[in-house]
Structure I
Amino acid sequence: MARTQAPDYEQRREAIVEKAAQLFASMGFKGASVSDLAAACETSKSLIYYYYPSKEDILNAVMSSHIDQLLADVEKVMEEDDTAPKRLCRLLHAFMAHYVGAADRQKVLLNELNNLPDENRAVIVRKQRMIIDVVQSLLVGIHPELSTDGPRARAQTMLLFGMINWTKTWFDPKGSLSADDVADMVFQHALAPLTLEHSFS
């Protein structure tokens, strides 16, 4: 006889994902065992496996929940009828808010992608590229000279992501600067005129 699904099934799955994000962020995917996760959740390994068939499925849930939230940010901003600078500004603020609110999931997304099975990894990478492509389109809207130089446009886009993605290593949300302050700083960098010629002193 099939096991009846508990009324709080989804809440329990999310609780496992939240604890897994914390463990994978602090110990690494390979360093954290399902036994560690069961202990953190104050439950049994068998119950963990009831909700997720494998450790890799849990890792995929951690990453998917985060990348899907970032995609939702992109979709919401791009639905708005506004200029490229205003869209990019709102998107940076949304990204920073979620990076801070889901710092563990962001760290796992950046560090543990190669531990996903190929099929799951391909889905995450496709979603990442969708986000990158949208941000690149906004940068091209701000700097039209990038429209004829795809490699430079991509490099500028990845430099922007480099600024926000790694705030996890130094940004303190309890410090004197807020996530919005950081988003505004990154936005000002994105607006700065581009120097397309090499300059050497």
Structure II
Amino acid sequence: MGFQYLDTGAMYRAVALAFLREGVPFTEEAARAFMPRVHLDLIPSNGELHVFLNGEDVTDAIRKPEIAHAASRVSALRAVREALVEQQRRIARVFEERFGGVVVDGRDIGTVVFPDADVKLFMKADPEVRARRRYEELKRKGLEVSFEEVLREIQMRDQRDVTRAISPLRKAPDAIELDTTNLSIEEQVQFVLKQVQERLKNKGVQKNCT
């Protein structure tokens, strides 16, 4: 469709990396003092979205398993979420102006960050299937991890994100649910494109969705 992808999860991972590098404790007080020093940019390049932390490309560094654990912890901090919501909206505006639309994923996108999004999808899958997909992705990138480790991280993150007090993981009332457990990537893509096509058609917008 020509829309640009905005990976908000990568932004939380980048913040987690910053916390770990600087030895910042995962507390509200420390986060409120530290976050003004954290500036993120997401820049499309050669078909990939590169993540910059204070000017440094950390695209690969944020994909290590220990960063995922830390990202879930920083995402529970109000000061972090407030700062990143503003940065996510800033980047999304740039992408929308440049590419005509933006695709955003994250656990509070449809409920907090962009509650007025044109199309909302709540995607889920069996934890073991998600872990297998993540495990294969990490292996392709040359990272040495075990399947059990990846599964444990996913289960722990789900529990924290559902039960956290700030912007918990939940389905927006107007979101379309899609269980991807038994669907191929192509089947998932076709489902999503159909939803977007129908919404654009209802708004009177013509867009090639093939």
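Figures for the structure shown
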{"read-out": "At a computed 0.40 (FRET efficiency 1/(1 + (r/R0)^6) of positions 84 and 124 (r between Cβ atoms, R0 = 25 Å, to 0.05)), which of I, II", "value": "I"}
{"read-out": "Of the structures I, II, the one that 17.3, 51 was derived from, the read-out being Rg and Dmax of the Cα atoms in Å", "value": "II"}
{"read-out": "Among I, II, structure where distance in nm of label points 7 Å out along Cα→Cβ at positions 140 and 156 as derived comes to 2.6", "value": "II"}
{"read-out": "Entry that produces -16000 once helix-only ellipticity at 222 nm (-39500 (n - 2.57) for each DSSP H run of 4 or more, over all residues; to 500) is calculated, selected from I, II", "value": "II"}
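Values in this text are rule-based calculations from the coordinates and carry no lab data. Worth saying up front: this structure is predicted, and the values here are computed from it rather than measured. Cβ atoms are built from the backbone, for glycine too; each structure is taken alone.
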